[in-house]
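What follows are several structures.
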Structure 1
Amino acid sequence: MRYRTPDQEWIWADKLFTAALAGIATLCLFTLLSVSSLSTPLMIAVFFLSIAIPSLGGFAFILEFYDKSGFVVNTWYKNLIGGVAWLSGFASITCVVWHFSWIAGVLFLVVSFIVTVACIAIMFAMMRAIQKKTDADDDK
């Protein structure tokens, strides 16, 4: 049985995360369209959403191209687009949650950070196991 390479695993995880974040950001934007008066956190959220949504779309396009072509180039501009997209997406969602309660905003930020670190650690462990399994299969 052939496994995906670590690069393919990272692309898959990046695509999944980017799509989820884009969906949540779009939902937040549609929710904000119905608000008549924007508070400061919601105004900041709108600014971040105006950056996040096109950046997430562009990053998803790049990841899809990498996935379909099988050719992965780790460039500074790919990392920049991804970083801007993810950070602005997180910032906009945090501002929307902060609007309702600053405690909820802080909790969202802290829990998101913990879950992100845990997911990265799990992905690294899985990729090491896949690499070992692939190497063992190649030796046969």
Structure 2
Amino acid sequence: MEQQANQLIELTGNEKNYLYNFAVGFCKVGAYAKALPFFRYLLLKDPLNQLYLKGLAGALHGSEEYLDALVCYDTAYALFSDENVDLLYYMANCAISLKNEAMTKAYLEKYLAAVNDKAGKLSKVQLKMQKRAELLLKSLPEVQS
């Protein structure tokens, strides 16, 4: 019986993809809280999967659980920083929601430095994010870092 229970817990790659896409579907329609258990379960099965980690961070962010989202974004950035500079932008947005201006400024400055290093290689979405980050940074009151 115990062996059968363990077999029920194991997922194939296709099953993981199905659950991931199901969770993403919830996020696309704004049902972030419904996506959370799926991303959490997937991370239990594969804790270093960047898609699952970023998915959980996004669902937490959408659920207005900003501190937990910030921790997930930060973990994903620490593990996969080379390919995910956009996470700094999302961390800045969480910091704004947490009303932490110094942290917001630090993340925005780090994000802008990273995207400026990629000048000419940014997608249209990243260019928009860059402009928003610049505006956000200018709108912050002078804070001591």
Structure 3
Amino acid sequence: MCSAVVAVLPFAMDLDFDFPRYRALVDDLVAKVGGSFALTNDYWSLAKELHANAKGGGRIASVVVLIMEQDKCTLDQAMEKVKQLSIKMDKEALDERDRILAQNPDLPEDVRRFVHAIVWAAAGTALWSADCERYHQYAKYYQG
């Protein structure tokens, strides 16, 4: 997901951003935002996946299930762990953004805009996921 964001953001924002040139600078930020996207998706999409599974849609592909199996915990406990991991990943992304900007005051403006935008993309994904009909029409399948 995050590689798509890395490709789309510069185009959508009309940025002159050469990712290979700045890869070493932004790789940790991109990885943290990617983790945020994944955890956010798995947290909010679980009810939809449980619904599909109940209809014979196959195996649930979610970090929630992995945590349940690994930690031998309940669904509610696994959901709380994923929520906390997501919050932690978001904070780490914000810290990484701040570190990049503080340590590189002479970055070209378009690179600075990309660094801000990728964090905002994660925040937007979290907001959308928390409120979208795509996930919440299935709330009766998980009401933790």
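Here, each number is a calculation from the coordinates, and none is a lab measurement. This structure is a prediction, so every number in the text was calculated from the model and none was measured.
Upon calculation of Cα extents along the principal axes in Å from the atomic coordinates, which of the structures 1, 2, 3 produces 52, 29, 23?
Numbers: 1: 66, 30, 24; 2: 63, 32, 27; 3: 52, 29, 23.
Label of the originating structure: 3.
Once relative contact order in percent (Cα under 8 Å, 6 or more apart) is computed for every structure in 1, 2, 3, the highest value turns out to be that of 3.
Among the shown structures 1, 2, 3, from which was the value -26500 of helix-only ellipticity at 222 nm (-39500 (n - 2.57) for each DSSP H run of 4 or more, over all residues; to 500) calculated?
Values: 1: -31000; 2: -24500; 3: -26500.
Here the read-out was taken from 3.
Work out the source of 30, 12, 6 here, i.e. which of 1, 2, 3 gives that when semi-axes √(5λ) of the Cα gyration tensor in Å, for residues 29-92 alone is computed. Computed on structure 1.
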